[in-house]
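Heads up, there are several structures right after this.
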Structure P
Amino acid sequence: MTVSTNIKNIRKEIRAAERQYGRKPNSIILLAVSKSQATDKLKTAIFEGQTSFGENYVQEALPKMRDLHNYHLEWHFIGSIQSNKTRTIASHFSWVHSVSRLKIAEQLNKYRMSELSPLNICIQVNLSNEKNKSGINLTDLPKFAAEINNFERLRLRGIMAIPAYVGDFSAQKHEFEKIKNTQKQLAKKGIVLDTLSMGMTHDFRAAIAAGSTMLRIGTGVFGLRN
């Protein structure tokens, strides 16, 4: 199927899941994950009304940003963050979903220019404590969130999670609910987060059921990467 057809279908599925699980209509943001995708595919998505794109690699994202600078797009960095890339990330992206180290947060805050609005931040958690994934432990989240809130040029928005792969809907939902419950616990401590960045092509329905506000979908929008 084409990108145009894919994006229409995925939006229909998202809206249907919103109704099914009692979510507010049109409340869930579709973030199109565009890593390894040609600019022409992004343009097709843009023509279908897509404005938010997620990139994993700085060197791949910058040419796309230049080619598409005439469109009013919102760029999200969702990949692993290297210290030597923080200046570029801070100056070119509106959101960063993958913050899990205080040193990285300090550098993003340092390099976020004053003429730009504060950089939107999601803290990445490692739900299943997988060695091959970045992210902090859920138990460390309250302290880390409080530290992020101290940075003037950062705006803490939420939590990002990539659970271990499971095929069963109930198991997927159970993992995502851990994040939703943590959000509620943080609110009781005065740390209010409005964004839960969770759910990808294979598990976004369970994520919606559990309370996701932003889905990171690549294959479901662009098809398999080359």
Structure Q
Amino acid sequence: MANTLIPLAQALQKTGLADASTVAASILLEHWNELKANLDRQTESLFHRVEQQTWDPWARALRALLETSHLVQSPHVEQEMIAALTSPAWPLQLALDLLHAVSTGTTESRKCLSSVYRHCVNMLSSTLEQPERKPDDWSIVPPKGCNPTLARFLQSADQKRLEWPLAKEGRQTIHRFIDAHKLPVTHETRRTGRPFTLVLEKTNALFERAKEERSHWENELAWLHKTARNFNQG
């Protein structure tokens, strides 16, 4: 998007036509609405772990939209983008990746994201103030759309294993759900009795991921503090 949208807006402005800015703003809004709809669909079905999703391509597209909005003097897209980035609906990592993407961009792009910068600092600071996961805490935050029985098992801090008699269709649904969300849970079928039993067991990857994620957030917060001047207005 960055390779086409910004040059297109620049070319339109160079035409000198009276409605060039209006046309460019209309194209910008169309691109923004399409990107936002795609991002909304993407985030609705994801469990927002750091390692699960690469947001860099989305961040680069957002940067292109942001810089184009400044070029054509259309603040509406910028305002909507900031509202989305600071809402719970979009993952924190996406906002962070956008800050990384604009850190070498125009001063205007960096300064207009000061509220996104503060949001990221506040969210990371709050997260890191929480104690580290205890070695006997097996709780997992259930992803959106989680089966109630699976959700109760995941949320339990002391239940590590679940033996769940379940018909074939139900087992297949749970198998797919666990794989799709990359949950640290093994899932095997014990083929005795009727219905067969789905055996779920949480793995030590839960604790490894918690350490990796905390380390990642610490590095991100350190970077934010280091680059504070880039995003401060004034």
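For which of P, Q does mean count of other Cβ atoms within 10 Å over residues 158-165, calculated from the coordinates, equal 21.6?
P
Given 17.6 as the derived value for mean count of other Cβ atoms within 10 Å over residues 22-29, which of the supplied structures P, Q does it correspond to?
Q
For structures P, Q, which has the highest computed value of mean count of other Cβ atoms within 10 Å over residues 62-69?
Sorting by mean count of other Cβ atoms within 10 Å over residues 62-69 in descending order puts Q first.
Can you spot which of P, Q the value 18.1 was calculated from, given it is mean count of other Cβ atoms within 10 Å over residues 102-109?
The value was obtained from structure P.
Could you figure out which one of P, Q the value 0.15 for FRET efficiency 1/(1 + (r/R0)^6) of positions 30 and 190 (r between Cβ atoms, R0 = 41 Å, to 0.05) was computed from?
Structure Q accounts for this read-out.
From which structure (P, Q) was relative contact order in percent (Cα under 8 Å, 6 or more apart) calculated, if the value obtained is 18?
Value 18 for relative contact order in percent (Cα under 8 Å, 6 or more apart) corresponds to Q out of P, Q.
For helix-only ellipticity at 222 nm (-39500 (n - 2.57) for each DSSP H run of 4 or more, over all residues; to 500), the calculated result is -12000, so let me know which of P, Q that is.
Traced to structure P.
Could you tell me which structure in P, Q was used to calculate percent of Cα pairs over 21 Å apart as 55?
It was calculated from structure P.
Quick note: the coordinates plus some simple rules give every number you see, no bench work behind them. Just so it is clear, the model here is predicted, and its values are computed rather than measured. Cβ atoms are built from the backbone, for glycine too; each structure is taken alone.
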